[in-house]
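What follows is a set of structures to go through.
Values in this text are rule-based calculations from the coordinates and carry no lab data. Just so you know, these numbers come straight off a predicted model, no measurement behind them. Cβ atoms are built from the backbone, for glycine too; each structure is taken alone.
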Structure I
Amino acid sequence: MTIVAGYDVGGAHLKVARVENGRLADVRQIVCPLWQGLDRLDSALAEAQAVTDGAAVHAVTMTAELTEIFESREQGVSALTERLRDLLKGEIRIFAGLKGFTDVATARGDPLSAASANFLATARLVAERQPRSLLIDMGSTTTDIIACDRPQGLTDAERLHTGELVYTGLTRTPVPSIATRAPLAGEWQGLARDAFATMADVQRILGDLPDDADLHVTTDGRGKSLAESLARFARGFGRDAEMRHLATWQTSAAYIAERQLRAIHDGVLQVQSRPGIEIASVVTAGIGAKTAAKIAERLSLPCSDFGTLIGAPDAQRLWATRCAPAVAVALLVKQ
């Protein structure tokens, strides 16, 4: 039996997948706050062994080179690939975007090809299985919007320009980066431009956040109950929360959520407006796949999630969708 392990090494999470004889067998997301040190990757990889044990090939893509502990993206790729080489047993293949898979030495010599190329892995697999698809991958921090047959930007800087990268995510994005005012009790209220609350709090107030989608500590180090999320959210309005006014706060939270969705929708329209782009369907991925599907509905386009597209087993479909790049590199590496 041939076992391939796929890794998407991010600055906040490590996502891993196990493919046996070309079929997805397991997938998992592990919290990995890399800004606290490279040892966090060591711990995450140790935990990942429950999924990756016995793999002959380790296929890797990454975005963690952007983490603050590295002086540059080049240094980040070098440090990460070296760490992976030291910790993983078996053949290591680094995904280098349009150049395909390379070994560690080649990736270290051409770090910018390997840097933040995970979106290209997902897009390539989607293009092979369902041409003319638009990928909307909404993670905890960012959202990728890719016309899979014709990706445009290759770097984060280029994709921020083309609309293919919107720096907003389902959970970790601070509320005031979405909006600096919101309606409250019939009036417009300015918001404190401080990270009191995140979009995870907004989603909890609206009742839309799955319990297993937010793995990180909150901004104030307190819990993740509705009352605690509401207290953080209200603080951004310069107020204390009152549960008896929950419906009022939910209206304010719905406005913030709509502003975030609008920003992603604007990115979609920018990508869709490019001459020669033909989109017939949407494929959603990431922990925000359900949110991304709302855009497909607004565009009147058929929509499926990544897990369904690849025929993932029922038990793995949700997390295959949430961890699409890790699954994609594991399925692509032998092609």
Structure II
Amino acid sequence: MASELIAVRGLRVSFASDAGLARVLDGVDFGIRRGEIMGLVGESGCGKTTLARAILGILPGNNARIDGGEILFEGRNLLELSEDRLATELRGREIAYIPQDPFTAFNPVFTIGTQIDDLMRFKSPLLRTQPEMPRRERQRADRARVVEMLRLVQLPDPEGVLRKYPHEVSGGQRQRLMIAMALLPDPKLVIADEPTTALDVTVQAQILKILKQLARERGVAVLFTTHDLGTAYEICDRITVMYAGQEVEEAPVASFFERPSHPYTRKLLDSLPSSENGIRGIAGEIPRLVDPPSGCRFHPRCDRATEACQAQRPPPSAVDEAHSVRCHHPLLATGNAV
């Protein structure tokens, strides 16, 4: 779509391993609009982090390769850019990253202020917008921007926080610092890779509220990867479901929960614990990506699978205007075939 800031089209990624070539991503398609939070959900190992790393251009060079597809960012195919251009023009500037674990993201021997100063020395938006500004004047403006951003993410006493070492602040405060550092270069896209996994539920709710508020106020697009459907419901505008390296359904968050149309999506939602049904899993096992099933990779675990599901991966079909599904036998809200 013309309004999409980033569009992934037919992305295929594989990893060399002792067991053979693992086809980790298999023709993934999705897009994110400006100011939108897209949730990328699925079981562990479905390819969420690999997709995020492919966008950033930080796949491990010793055993990962991109076999096809495009990653279009404002019309530019990131896969055609050199590593130097990715590093100097996009990564950490127009595309920022919030890591999963705030406890390992900082160097323990330097103060927080020193590490943020290092970031701004190379990634300050003033280097792009006012390149002729004198260095000392830019440093003062950058420090004022840092303090303002720390207040924006609700860190008390920002100047005091900058003088501390990482071990002197809590996990929730570290994650707020990571969000602030991702937003300081004034990015257009933020990739948040399960950023609340290591936090307790109270702090998690605060972090989600901050992320959502900042996306709305600044018009930043967010790719939010998570395995927690409750978290996705709280923060996302749209959700893309992945299974074993394939995207299977994409929908606005309300339609996703009210009308899941792919059998995997339905089973994923049915696995949410409840007082009525307890804890339920999905029968079968996640396939080995060295030798993945043909066609729709979910068909060995699907009770609706037919020969067509084994023979060919289904193309996207419209459930409604903004809701699409890749399934030969999609479901209605009642569980009946369309």
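Below, the figures for the structure above:
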| quantity | calculated |
| --- | --- |
| FRET efficiency 1/(1 + (r/R0)^6) of positions 87 and 287 (r between Cβ atoms, R0 = 25 Å, to 0.05) - highest-scoring structure of I, II | I |
| Origin of the value 2.0, where distance in nm of label points 7 Å out along Cα→Cβ at positions 63 and 127 was derived from one of I, II | I |
| When distance in nm of label points 7 Å out along Cα→Cβ at positions 31 and 183 is computed for each of I, II, the largest belongs to | I |
| Structure with the greatest value (metric mean count of other Cβ atoms within 10 Å over residues 15-22, set I, II) | I |
| Value -11500, calculated as helix-only ellipticity at 222 nm (-39500 (n - 2.57) for each DSSP H run of 4 or more, over all residues; to 500), assigned to which of I, II | I |
